[in-house]
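What follows is a group of structures, each given as structure tokens.
Each reported figure results from applying straightforward, stated rules to the coordinates on display, with no laboratory input. Quick caveat: nothing in here was measured; it's all calculated off a predicted structure. Cβ atoms are built from the backbone, for glycine too; each structure is taken alone.
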Structure 1
Amino acid sequence: MAEVVPKSGLRKKSVLIVDDNQIVQTTLAEIGRTLGFDVATAASRREATGLIDIQAFDVAIVDKKLVENDSKNRDGMAILKYLRDKNEGTKSILLTGYGEFEDASEAAFDLRTFAAIKKGPETEEEIRSTLIRAVNDAPRDKYQSAVNIWCGTEDPVVWSTRMNGLLKHSGKINVFNSLLDDLAKTLHPLLRRDSDNGIQKTSVPFLIAGYYWSRGVGSAVIVLICRGELPSPIPISDQWPKELRLIDPPLFKVNRKNLTGAVIKCEGAHHTDFNVACAYK
């Protein structure tokens with residue numbers, strides 16, 4: 001089965017489905033998985049915002065009314081506003097069984113909704129086509145200059161030159177930056193702690209590592225770049241939380257010439273510890 005194109009770096013696109021009707025939720029989740037999405041589901045406003053706090057989704061399908069016996073319920077609209085205020089590029093799709101023009105208009109103009117779809121006989125096919133349009137509508141230059149993310153407070157040119165010398169790869173700086181771009185695209189958006197300063201040299205020769213919260217993945221991660229194969233075990237920095245536990249095998253791994261880049265998920269961290277956004281420039 002072909003995957004949704006384009007990917008977000010090394011990972012699949014993600015979709016959040018919010019609907020209190022279990023049958024509808026299951027149907028939409030199956031459509032998302034068939035198209036190649038990583039799917040998360042929620043049945044209430046609280047569940048949805050809890051997931052959104054941890055992870056940034058590429059697309060969200062949100063039912064307008066999330067309490068079946070309350071015709072005035074607008075929890076879905078509140079979720080759309082929550083996504084809008086996060087301002088992380090999530091494409092929101094409003095799903096409604098009532099089709100009030102006012103709500104669809106509000107969603108489209110005030111809540112920056114990508115599309116509004118009325119439930120009916122053609123809903124499934126419309127969801128499929130809208131999902132494909134949404135993931136192919138991303139800006140092409142969103143992930144440029146990834147080195148600015150990894151260098152912390154250092155000058156990007158000086159940092160890049162130093163890392164190039166440390167790793168001594170055969171492809172020179174353009175290969176190094178290509179690897180950084182792949183990892184940045186996969187993990188975007190990234191958060192970093194005040195006490196961390198980008199990717200740093202480790203106790204293992206020819207290995208650099210950094211500790212981040214990836215909202216693209218929805219967890220704390222260790223980012224590693226080394227010459228050749230990854231060492232085993234992976235060294236733990238004394239600057240990272242003592243309760244941190246790395247989950248093997250790596251979540252993502254990519255090679256460029258004789259450089260290896262990897263992302264390892266972690267347990268023992270909380271997303272509220274990371275409060276400095278690493279923006280693309």
Structure 2
Amino acid sequence: MVSAKPAVGMTIQRAIKRLPGKSSGWFRKGHRDKINELVDAYNMREISLAGSKRTIEGYRSLLPDIQKIWQAANAWHLDVMKGSPEKAQAIRDWMAEEVEREEEAKNAQLGELAEAQSLKAASDGAAFNALYATPDFTTASTAAVRWLNTPAIAPIYRYFLIQVQYEAPSLYAYEDIKKYGLNPTRAEAIRIYDKYDMGTAKQLNITGEGPKVGGIAAINAFREQITALKADDSAAPPANFGPVETSVTNVINEMFIAFRMSAPYKKVTTPP
């Protein structure tokens with residue numbers, strides 16, 4: 001979820017934003033204060049377990065903390081619902097945007113870590129193969145895609161994208177979009193768009209940058225197309241994801257530049 005690429009080796013923080021507003025309590029902590037204390041404690045733990053320190057066990061241990069925040073907020077939401085429906089709605093909106101989003105993000109990251117774990121052996125066991133030392137797999141502009149489409153070496157580049165560059169969302173979006181192009185449907189277009197929150201750049205680097213994207217105007221035009229699609233059950237789905245597809249493909253290709261410097265890549269492409 002980025003508008004600018006993170007530095008190599010850094011992950012994007014998905015910290016929960018504090019519940020906005022001021023507490024009405026003068027001499028004791030109110031509900032908002034107590035909820036925000038839980039949020040602050042969670043954010044500190046999340047930071048300590050992120051980046052190169054992230055593990056399945058660590059991220060799994062964060063889920064109960066997220067639930068504690070949700071339960072505290074929900075209890076307050078229910079308590080004020082009758083007397084202050086607008087306040088209750090604001091609390092509920094915050095729960096959905098911040099707490100539930102973070103829980104979804106952590107579950108998605110757990111899936112990423114599980115896949116990375118399953119790919120680690122392939123990455124660690126990389127060995128020279130003359131078939132993949134040719135320009136098609138090393139210097140061609142399509143080399144990154146060739147690695148992903150070649151079963152024998154795909155796990156090595158997948159591991160690099162997921163565990164080293166933290167680009168699993170871009171990888172998964174790229175694959176979903178490619179599959180979509182084979183059988184475009186309205187339901188699938190909306191599902192993919194919402195799954196990766198393409199209305200923003202929070203998950204994917206879709207800010208109009210890069211070759212052949214068309215700028216932010218092209219990205220916004222695609223967003224408007226999906227908004228219209230959601231509003232009209234009879235509307236035809238787009239044939240492809242246009243500038244968004246170009247953007248995520250650019251990320252896959254850009255990450256290959258760093259991949260060329262990695263030990264697994266060199267093992268595969270350099271004769272012993």
Structure 3
Amino acid sequence: MALLNDRRYVELRRAMIYVHLGTYDNLRAIVQRHIEVGSVWRCTIEVEQLGKPNYIERLLKPTFGEGAAKKAEQIKAHGPLTAKQTEDLVNQAIINEIFTEYVYSVPLFRALCDRLVSLRLLNIMRTTVDGCDFAKSYSPCVLNALPMPWYRELDIPLSPFLNYKIFVCEPDMNDSGTLNAVLLGIDEAFTKLEPEAGYYDLPSVRDYVCEHLRIPETAFDEAVNSLLDQNPPALSAGLRYDGISARRKPLVRTKAAGQIHNLLRRTT
């Protein structure tokens with residue numbers, strides 16, 4: 001509470017990470033496996049595609065590779081299923097394939113991942129591959145120090161004989177070099193994405209830059225706020241009301257009475 005009252009948010013977040021990873025083995029295992037495998041591809045079912053013969057196989061391909069067809073047949077063997085039932089079965093198969101140490105139901109896994117996102121230990125981005133939509137989760141943390149200025153070591157005692165060491169990603173957006181790295185990532189995202197009336201979809205830019213630099217989503221938002229506050233600003237932001245959701249979060253302006261934006265463009 002003292003850290004919160006003093007607005008020492010970085011120290012508070014480290015303390016919360018320390019407690020969560022030191023206390024909950026199943027939570028720590030999710031972070032660990034994300035780092036080991038790189039990413040987890042949970043599917044989002046599109047009803048109009050359910051009738052296509054290879055749709056389930058394509059949803060399983062990122063996780064099961066050549067074994068996707070066999071796993072798809074096992075899921076289809078359950079008989080007629082609703083779109084929600086199919087989505088749950090596919091995602092349960094994906095979770096079970098990757099996370100073998102603990103048993104996670106689909107709702108529990110989703111809730112744990114959301115908690116880890118709030119701690120900046122996971123990112124969840126939207127991506128489309130082979131005509132299928134996925135929620136792709138990955139960790140910006142690493143297990144060994146990398147030659148980047150924004151990793152901070154946490155050494156967490158699990159027992160008198162065992163410590164868990166992890167390097168969390170904490171970029172300082174008051175640092176000009178770090179801010180410039182994010183701006184370069186934004187420029188690269190603009191070359192990959194399609195603009196609309198000169199603006200780019202901010203959540204898509206966020207997804208691209210965070211995966212490219214392996215930084216937390218909230219760190220990206222801090223960087224964009226800083227870039228918008230420059231004089232003159234390197235970016236300008238706009239808003240369209242469609243497309244906002246829990247997974248397509250808008251940017252909240254920290255110095256503009258809570259204004260939100262989900263469009264972005266370069267100004268200088």
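Source structure of the calculated read-out (log10 I(q)/I(0) by the Debye sum over Cα atoms at q = 0.07, 0.11, 0.14 Å⁻¹, -0.33, -0.75, -1.08) within 1, 2, 3: 2.
A value of 1.0 for distance in nm of label points 7 Å out along Cα→Cβ at positions 205 and 237, calculated from one of 1, 2, 3, originates in structure 3. Assuming -10000 is helix-only ellipticity at 222 nm (-39500 (n - 2.57) for each DSSP H run of 4 or more, over all residues; to 500) as calculated from a single structure, say which of 1, 2, 3 it is. Structure 1 accounts for this read-out.
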